[in-house]
Each structure stands twice: as C-alpha cells, then as structure tokens.
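In the part that follows, the structures are each spelled out as structure tokens.
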Structure P
Amino acid sequence: MSTAWIRLVALGVLVLLHLPANLAFAGEPSPDCGNPSDIHDHWVIGSPEQQGFDPALLCAMGKGVLDGKLANVDSIIIVRHGALVYERYFEPSDSVILDAAHKHPGYSMTKSVVSLLVGIALDRGLIKDLDAPIFSYFPEYADLRTPQRDRITLRNLLTMSSGLHQWMMSNDHDPYRHVLEPAMVRDPGTSFEYNDGGTELIGAILQKVSGKPVDVFAQDEMFAPLGINDIDWAGRLSNGVARSSTGLTMSPRDWAKIGQLVLNKGTWEGKQIVPASWIEQSTTEQIKARKSHSYGFQWWLGRSLHEGRSVEWTAAFGINSQKTIIIPELDTVVVFNASLESAKMVAPEIELLDKYILPAMVSH
C-alpha cells in the first residue's frame, strides 16, 4: 500500500471522527432529536416523518428546552397513530439522570386515573348510579348529614362541584370525616371548585364497592392489562390508604399509555379495559372551570389555536407541570413531565404544544 493511500485513509478516518453524530453514519437518527428506542414495553416505535411530523420543528423544540430558551421540562413524549415517535429527556437542576426507565410523579394526574377506575366499577356493576347521594356509601357519618350535604352525589365529586370546603391534608385518623365535616361553601352542583378531598371520597367509594384499596384496584383492573408493572403510589392518608388525589408515579411512557387508552376509547391491544361510554362521558364537558377550560369527570378540556384553527384536547393535569394531553382529531398523545411549577398548571408547556408540536403536524 502506497504512502499516499495510507495518508488518504487516515484523513478519512479523522473526518468521520469529527462529524456530528447525526451525520456520521447515513440512516442512523440523531438521539438529540428525540428518536425513541424499543425497550419492549408494548409500544410500537415509529419516526416523526412516518407519522406526519416535520422533524425539524421537533428538533428545534428539544434544542430550545436544552438551551434554556423554552419551558423547563424533564421529558416530552409524543405518540401518534399508536406509535411512539418522539421521546426526549432533559436533566433537571438536581442532575438526576432521566431516561425511559425513570418514574416521574404525576401528582394530580392521579385524579384522571381514578376517574377511569370509576368507569370500570360502573361496568362491573359495583357502582349503580352516579346521582346516588354519597352518604349512601358512608352510613358511618350519618351524624354529619344535613339537607345541604344530603344533596352531594358522586357526580358532584367527579365534577369538582360538591360545594365542600377545600380539603387540606391532615394527620386526623379519620380523613373522610375531615373532608365532610367543615361547613359547606356553596350548594352542590352549582359551580366548579377544585377540591382534593372530593377525589379522596371517590377513592373511598371505590374501596367500599370493590373491597380493594384504590392502588390495588388500579393494578388489578387497569395497570396489569396495560403492561404497566413498575409504579409507585407515593403518599398515604392518615388511615394508611393510598391517596386518590395525588401520588401516582410511573414512567413517562406509561403515562402515555393512559393517554392512549383514552384515545382508543378504553381499549388496549384489542381488549376493552374501560367502557367506551365512560370515556365519552368523562371527557365531555360537564361543567365550566377555569377561564378557557372546562371539566369532565376528573379530566380537563381545552383547546389550542393554530393559524385560526381550533384544536380541542382532553388532559390530565398535575402540579409542577405534569400533563397528559389527548388530541382525538389528530390521533395524538403528548406527555410533559417537569420538576418546576408552572402558572396554574397550564403554561408554559402548552406553549410547546401550540408553537412546536401542533405546527409540526398541521403544516407538514
């Protein structure tokens, strides 16, 4: 081999070593643009281009987050047409390493999961009537009954319209009495008022009718069929029962499974897990809520505007910017997890949806 040829080969090797990762080998996607990998967790893996995305916008979104110019999020997951097409993890300020196996707290997204459990209980005949007075489930609190409290129904709890005073976590040995005992602030069914205590009562009702605490009922009836096997249900009431209003912790990919379950009208891999009729009811407006949002049965309903077009979505929201967003007309699920609180659980992550994710679909 001539000296000139050896020098040429050496030069070629040096060029390859200094090429950016996304250019070094043709056909290999850049991990910096959020290309998901197959970890055999029942997700079909796709590419943005295959599912109708402009990948340049998604790459720009990830770079903006990484550079600190966009919303500070821990992870973004995008699913379209049932395929996982975008998955990006960012290191929060405490330098925790985040990846597909890392479980992230959902906080109040737990409420939306509990709503799905109510649908399962209705389908099993464990709950007969959403309009039954809640004291029919709590005869042990008959001493708290008043004409006003007697009008509270399960439907009111589901729509945050019970009229009960906002519940504060306490070490009281009887947390449900602690929810029901304070003077009511308004008549049941008259207006929306966010209330963790109402969801704790829903969890108690589920336990009474099923004989299982809410976390066990969820595992048996929903998580196992979805292939969700690695969860934590952090936080307990003073009676030792898992909280229903918060505490559910699982990977962003598993949060996306919850969103896909709703998008699929309650089915997963051909099996009906939650009745389609319940998905329809619970994600339909039941009451007006905050500003431009309305509320179903423990699900938020909102819309985004893109070039004069209104795109409606259903979402589970949790404090510190947790969001699982379902966009039926675009057959898409988006999950945001973060460690910093955002304004009223809406901005700024919705800006990522409005300025990057929706345009990447609508204009491509």
Structure Q
Amino acid sequence: MRNLSKSKILAYRQCSKRLWLEIHQPDLRDDSASAAVFAIGNQVGEIARQLFDPDRTGVTIDIGELGHPEALARSGILLAEGEGPVFEAGLTAAGALAYADVMLPDRSDGTLRWKMVEVKSSGSVKSYQRDDLAVQSYLAAQAGIPLSSASIGHIDNRFLYQSDGDYRGLLHEEDLTEEASSRHDEVAAWIAGAHGIAALTEEPEVSTGPHCAIPYNCSFCDHCHRDQVGPEYPISSFPNLSGWRRAAVEAENTDDLREIPDNLLTAMQLRVKQACVSGEAYFDAAADLAPHAFPAYFLDFETAMFTVPIWKGTRPFQQIPFQFSLHILDQAGSLQHHGFLDLSGGDPSLACARSLIDHCGVQGPVFAYSAGFEKTRHHG
C-alpha cells in the first residue's frame, strides 16, 4: 500500500476527483497562483523555528535533501531520543504520511512526550486547519509517538513589530488536543476513502461547484471547466449578493443575471441587470457631482499587506498605502492629476500622507470607488 501524504488526504476531503488527478494526472495542475502562498508559508515557518528554538539546538528534517525514506528514518530516531526540538518531523502509519511543523519534547510527567504545533500563516484557526491537525495527531498516535498536546500556531493580528527581527509574540497557539484526538476515527475513514479513489483506473465523475474554491482554489479548475460554456453575464457579477437574496437568486436555476426577476434585487443589483440587458453602461457623474462643491477630488489608494510585518510600528495584514492617484476637477471642467509611488523599500506611510496633503486643498468633496476603504487607509 502506498503512503498518501497529508496534502493528498486533504485534497480528497475537498474533492475526490482532485485527489485522483493529483495522483494520476499531475501534469494538468496549474500552480501559478500558489507561489506567493508557499513563499509566505516558508517565511512564517522560518520564524517559527526561531521562536521555538532560540538556542538553535533543534534539528530540521530537510525532505528535499534526504528524500522520504531517509527523512522518515531520521525522524524516527530523533523522536525516540527526544533531545531537542524537531522541525518537519516525518510521521507515517496506516497508509499515510505527514511532516509535523514543530515537535517539542515534553518530560513534565517524567516520560518523553511531544508537544505538536502546526504553524499557519492565517490570522485565526480555519476549519480545514483543524482537519490538518487531526491527521497529524492520528498519525502520531498510530506511529506510537505520544503527544502531550496538539495545537495550531497562527498569526496574532495584535502583534506590533518593533524592529531588529524580533518576532516574539507573532504566533498565537490554540490548543486543540482533545478535538484532534476525538476525530481519529474520522481520519481513518478519510485515509481509507482516499486509497479507494487512488486505486481507481478512471477519473471519477464529479461536477464542478463551490467546492472548486473551498477551502482552496483547486489547481485543476481549468481541466474540470474545459468543456463548460458560461453565460456572458453570470449572476456572480451582482454586487453584494448574499443572505436570502443569494438563496432566492440561486433557486431560479439560471446562471444568467438577465433572467433574474427584478423583485429579488436591490436597487444597485437592478441597475447592473438593466445595464446588461440594454447593453448600455450606466454613468451619471453629473447627477452625482451636482450636490457637491468644487474642486472635486477623485482618490484611489494601492496598498501593500504583509503577513509578517517588516516595518516598525506595523501589524500583520495591515494595509499600508504605497501609491495613490488623485484627479482634481475644478468648476470650469479643468482636470489635473497627481500621483505618488514609493519604491524605496522603506515604510511609505509618512511620505504618502505628506504627498497627499500637499496635493489636496482645504475644501471640496473626495470621491472614491470604495469610500470605506480609502477612508480607513486615510485615517490609518
């Protein structure tokens, strides 16, 4: 029996067809959108090793260098000895394998047990990450590796970076020991089901749907959608479609927004529908501007957002403006444009704010495509 990796087991959880394609037709993958995600994960993983092993006494299992057989064998020796932290420790049992991000020896009760921490780059614990930890906990139990705890270490949004590479406090650990161990029967069923799909000789028939993007954007979407022809105006084009309206619209059993009854739509959604039906763009700037004085400012920000903050005084996931575009319209109809772009590599916040102040007057309305976003960036 082949060992299925944790990622393949979780792929099965998302879609059995995805797992089959991962194994039998991996050349159909499109991972072009995953590079940035992997880079962030590697960065957070490196910081985790600094935080959990400040004295650098631990060992990191390099799968790329060792290969799976040697990595698993080396992991087994280190976990039996329990001399220090082990990072990317291999666990294999019951037809599955996984590599634990952090394993910390715990002898608090006089025996060798391990504190397992799965490190994630999200700002909170996600449901699919709970599945991830459940698999790790199950494999540890099946491999005879006793755990004192199993937790997820995720980014703490409240962390404020001070400088000098000091990221103490960046990770918040959420203990999920009992939950993970209570799901071992579920995990065993996942592994059995995944092996059943892997053994199929032909691609299973699975319709596309919301699962194609939940919890991850599937790398085989292009393959699975290759023969589908979508409507010119899909209902996904409706802004702010949610709650009972979404349910009602989806119950209409059509993908074309032009066929949705007017009474199910908000005023803005109806405007979108009418523009699509008529083929004429809606634009009534004169009516929108009339109640306001001149000059009128049209502002747009672009921001940078880092999972791991790099500038003093900033937080994880904080959106920091580094560019703006400002058009100024006066009463005579004359239009000016001013822009700002910081490519220095330093914190652009102050320079951006000063430039914006220099180019804005003391009166006149400010218009933005998403006023809430621009306002929060301005006050931030």
Identify the structure, out of P, Q, from whose coordinates helix-only ellipticity at 222 nm (-39500 (n - 2.57) for each DSSP H run of 4 or more, over all residues; to 500) was calculated to give -11000.
Q
If you work out mean projected area of the Cα convex hull in nm² for P, Q, which one comes out largest?
Q
Note: FRET efficiency 1/(1 + (r/R0)^6) of positions 201 and 321 (r between Cβ atoms, R0 = 35 Å, to 0.05) at 0.05, derived from one of structures P, Q, originates from structure Q
Where is relative contact order in percent (Cα under 8 Å, 6 or more apart) largest, in which of P, Q?
P
Between structures P, Q, where is distance in nm of label points 7 Å out along Cα→Cβ at positions 49 and 313 highest?
Q
When semi-axes √(5λ) of the Cα gyration tensor in Å, for residues 177-296 alone is computed for each of P, Q, which one produces 44, 21, 15?
Q
Highest-scoring label, criterion being mean count of other Cβ atoms within 10 Å over residues 73-80, among P, Q
P
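All of the numbers you see were taken from the coordinates with simple rules; none came from a lab. This structure is a prediction, so every number in the text was calculated from the model and none was measured. Cβ atoms are built from the backbone, for glycine too; each structure is taken alone.
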